[in-house]
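Engineer: See the structures that follow.
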Structure 1
C-alpha cells in the first residue's frame, strides 16, 4: 500500500490497532448496564489523540463504536452514540495533540488541557448527548437519567484525569516507539 501525504501506512496500522483495542476494552473489559458504562475504552482514543491528532482520534472512536456495536452488540445500534464518540475523540485531540511544528489547537494543551478535555467529554458527551440518546432509544425521561449519569461521569472523569496524566508522562517514549 503506497503512502500519501495525508496518512501513512504506519498511522493507518496504528489507528486499526487502536480501533481493535477500543472494541476489546469497551465490549469485554468494561461494566455495562443499560444506562451506565464504566471502563477504559477511552485509553486508545486518548493515545490516538496524543499521537495523531483530533481527526484520527475521532475516526478511531467512531469506528470503534460502530465495529463494537456491530460485532458485539449490547443493545440496538443507534448512530447517536457513534456521533458522540466522534466528538469525544476530536475533543481529546484538540486538547492533547501537539503538532510536529510545535503548535497546538487549544490554548490549554498537554497537562493543562487534561481537565478541560475531560470536563467537555464527560459532561457534553456522557451526561448530555448519551443521556439524550438513551432517552430517545428507550423512552426514559431525559431528566430522570441525569443524576445517575452525572455520578458516572464524575467517577469516570477522575479516572480519566489520572490515566491521561500518566499517559502524557510516557508520551516521549511512545512517540519514539511509533
Structure 2
C-alpha cells in the first residue's frame, strides 16, 4: 500500500481545514451535524456482529469499536471545553492521550451500546447548548497547552462537525473493507 493510499484511509474526508469565514449558515450546518451524529453513527453500526465491530479502517488503525468509544471520549471532552470557555476567561484545557485511551479495556473490549447511549444524550445537550450561543459566545476561546494557542469556539464547532464526519467515514471504510486490514 502506498503512503498516499494510507493517508487517504487515515483522512478519508481530508484533514480538517479551518474555515476562512464563519457564518451563521455554517454554524447552523455544524450544529446539525453534531445534533445528528449519534443517529448517523447508530445506523452505521446497527446489526454489526462482534467480529465486524473489531474490523479496522486501515492497517494499524482502530477498530470500529474503538472509534465509537473514542468519539464518546473526545466529544465529552469537547463539551466540557465549550462549557469552560463559556464560563471562564480563556481557560487552559486539559489535553489527553487519545491513542492511550483507545487501548484501555473499555475501548478495546467493551460493547459499544453504552457509548452510543452516551453520545445520544451528550449530543442532545451539546446541540441545545450550541443553538443558544450568539456570535460573541462563539468568539470565546480556550487555550490548548500542547499548541499554546487561543482556540475560538467557532473553530471548535467546525472541528467537531468535521470530527463526526471523519470518524463516520472511518467506520464506513472498515465496513467496506470487511476486515481486510486486520493484523495477521
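Coordinate-derived values only; no laboratory data. Not measured: the values here are computed from a predicted model. Cβ atoms are built from the backbone, for glycine too; each structure is taken alone.
Engineer: Which of 1, 2 yields 16.5 for mean count of other Cβ atoms within 10 Å over residues 131-138, as computed? Walk me through the numbers on the way to the answer.
Structural biologist: Working: 1: 16.5; 2: 12.5.
Among 1, 2, the structure yielding 16.5 for mean count of other Cβ atoms within 10 Å over residues 131-138 is 1.
Engineer: Let me ask something additional. Comparing structures 1, 2 by Cα Rg over 2.2 N^0.38 Å, for residues 11-90 alone, which one has the largest value?
Structural biologist: When Cα Rg over 2.2 N^0.38 Å, for residues 11-90 alone is calculated for 1, 2, structure 2 comes out on top.
Engineer: One of 1, 2 was used to compute helix-only ellipticity at 222 nm (-39500 (n - 2.57) for each DSSP H run of 4 or more, over all residues; to 500), and the answer was -19500. Which one was it?
Structural biologist: Structure 2 accounts for this read-out.
Engineer: Here semi-axes √(5λ) of the Cα gyration tensor in Å, for residues 67-122 alone was calculated and came to 29, 12, 8; which of the structures 1, 2 was it taken from?
Structural biologist: The read-out was computed on structure 1.
Engineer: Any idea which of 1, 2 comes out highest on distance in nm of label points 7 Å out along Cα→Cβ at positions 59 and 139? Could the numbers behind the result be given before it?
Structural biologist: Values: 1: 4.0; 2: 4.9.
Biggest value here belongs to 2.
Engineer: Please state which of the structures 1, 2 yields 20 when relative contact order in percent (Cα under 8 Å, 6 or more apart) is computed from it.
Structural biologist: 1
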